[in-house]
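The data blocks that follow each hold one structure.
Rule-based calculations on the coordinates, nothing more; no lab input. Everything numeric in this text was worked out from a predicted model, so none of it was measured. Cβ atoms are built from the backbone, for glycine too; each structure is taken alone.
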Structure I
Amino acid sequence: MPVAANETPRISVIIPAYKTAHLIAGCLDTVMGQSFQDFEAIVVNDGSPDTPELENVLQPYMGRIVYIRQPNKRAAGARNTAIQLARGEFLAFLDSDDSWLPDHLASQMQLVDADPSLDLVYSNALVVENSQSQWEFMEKCPSSGQATFTSLIVENCQIPISTVVVRKQALVKAGLFDEKLPRCDDYDMWVRTAFHGARIGYSRKVQARLNVGRPDSLSLERSKMVEAYWNILQKFGRTLPLTDADRSVVEKRATEIKAHYLVEQGKSQLNAGEFAKAREAFTEANRNLKATRLSLVLFGLKIAPALTRKMVSYWNRMMRGQRARTWVELVPKS
């Protein structure tokens, strides 16, 4: 059983809830079933339109969770509300449509206990798009080497939020989640946490299931997610006291992601038959990417725009499920 209200837990589990009344019981069952039980569970109803259904589902759990209702502040605002109330030394994040394997918390705390200098730990997970499409997170988004500010910027290491256990003080020091960001606030949080000195470790063991197949999932808005990633990189350049070396890494990555954003814009314009705009977007993107495939598309737009549109559409369908360039591009969760 989770710790009593008059006891101090080691971990505070934070679960934002928005339009997931039909899924949250499955999520909570995996929390309550953890082999590590020194935790409190905080569920934040973030102004969800399904509140009556949500509270009905939560009723059997009310004696074992801290339940908070607030006006909608998006996931970042819900997490910040819970962080401010959390009593644990550590915070564990879980989206209400995701779930944990039974030894997730125990495994993460073993990492911390083995190396007390660690401030944040994360793990591998099973990504579930639908019953026919499942894959390990680190197969397509591997973590390589030490997780640092630089490796997070260039995405040599990529962190799925529903696997994270982190010292509360590390997030407080970094300034908590940025509630102004509509997307990718978790990526922004981890990078700032690393920048402010947090040490990060990870496990390649699958410890969670991530549901990315909901029709309203933000992961389906690929172009908007790439744009959000680009904007966050620009934000780092404006707001963090970067060294010259760090600034160079951030600016180079921002230029690359802007090019990917322009590719996504070009695809949308091409699908809409706006061939001149598509050609302009692809041309600007290719100044940075210098990709053979983009050069072929640009040539095709000059001689046969309609046929090129069909060919690009076919190529995109064939490439679905291939290795992603970045987690943010593929299935970002925010």
Structure II
Amino acid sequence: MRALLFKNGLKLVNDYPKPEPGKGEALVRVKLAGICKTDLEITNGYMGFTGILGHEFCGVIDAVGDSDLASGKGSGESLKPGTRVVGEINCGCGGCSNCLKGLKAHCQRRSTLGISGKDGCLAEYVTLPLDNLYQVPENVSDREAVFVEPLAAAFEITEQIQLKPSAKVAVLGDGRLGILSALVLNLTCADLTLIGKHPEKLEIASGQNVKTVLLQNLEKIQEYDLVVDATGNFNGYRLALDLLKPRGCLVLKSTITGNEKLNLTPLVLREITLVGSRCGPFEPALRALGKRIIGVSPLISAIFKLEQAVEAFAYCKGKSPLKVLIDLN
């Protein structure tokens, strides 16, 4: 099969072995996939991963590993060949204490699609456990469905933090994850502001009734109850501390590469709660797309064919787009 392989560089191969679904797994024919910042960081050495990249996708079940069909999550119907699906990226062992508590994303023996120990979705076919798959509603397009995984990560914030309607909230970063986080938190009726550097990106959020401000115009006052840092750099952490009230909460939504030292003293002196946040629940993300309460299509910057995938990665590194998709149809 055709696949985008990262091994001693990034290259498109035409003869990669087609995966076989094991017991309890499905073979999914990938229709559309997304390029994430994590994918770009992997090509710079992050996680030491080699293999097929990609973890954001929409596809169709081609086959299942045994005769037992699993119940489709969020749909009440069986997941069978021909079902259009999206998938959670963490594959737990199923037997450890974290897996038994429903925390497979924290299984110490997990593999992660296209990131650690498991080939990803930038290929014609991918396998995942049936329990990881969710049926896509008919009224959600493939292009929208690709956003379910990052949108679910934004909904994870609401799973971790109980926000009062009166809370004053700031989201730092006008990249894809920052915009999605702002769109989700804006549903809580909190007094929310998205802070970024790019007027054209902020306009995507303001077009969905999110209050925005350019970083250069920001007044740095410690008046926020919650700050979500989706910048992916050390300056976001520092700015968050400039904005948080004493006993406020800082949610770190993106990983930061590098070895720069951080001053943790303000967290202690001002009693700041620090929350790490990554993968999240697919059900509310699918509902939000299906009910049209969050629009993701404006975040699509470009669409490339699979044979243009190497070019697409170069485009991402040079242009800093919001979301680039790979069409495998």
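Which of the displayed structures (I, II) returns the greatest value of mean count of other Cβ atoms within 10 Å over residues 109-116 on calculation?
Ranking I, II on mean count of other Cβ atoms within 10 Å over residues 109-116, first place is II.
Determine which structure produced the value 16.0 for mean count of other Cβ atoms within 10 Å over residues 133-140, calculated from the coordinates; the candidates are I, II. Show your work: numbers first, answer last.
Working: I: 16.0; II: 18.5.
So the calculation was done on I.
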Starting from the value -14500: which structure in I, II was helix-only ellipticity at 222 nm (-39500 (n - 2.57) for each DSSP H run of 4 or more, over all residues; to 500) calculated from?
I
Given a value of 44, 15, 13 for Cα extents along the principal axes in Å, for residues 229-276 alone, calculated from one of I, II, which structure does it belong to?
I
Comparing I, II, where is distance in nm of label points 7 Å out along Cα→Cβ at positions 21 and 165 highest?
II
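For distance in nm of label points 7 Å out along Cα→Cβ at positions 61 and 269, which structure out of I, II has the highest calculated value?
Numbers: I: 4.6; II: 5.7.
Largest value of distance in nm of label points 7 Å out along Cα→Cβ at positions 61 and 269: II.
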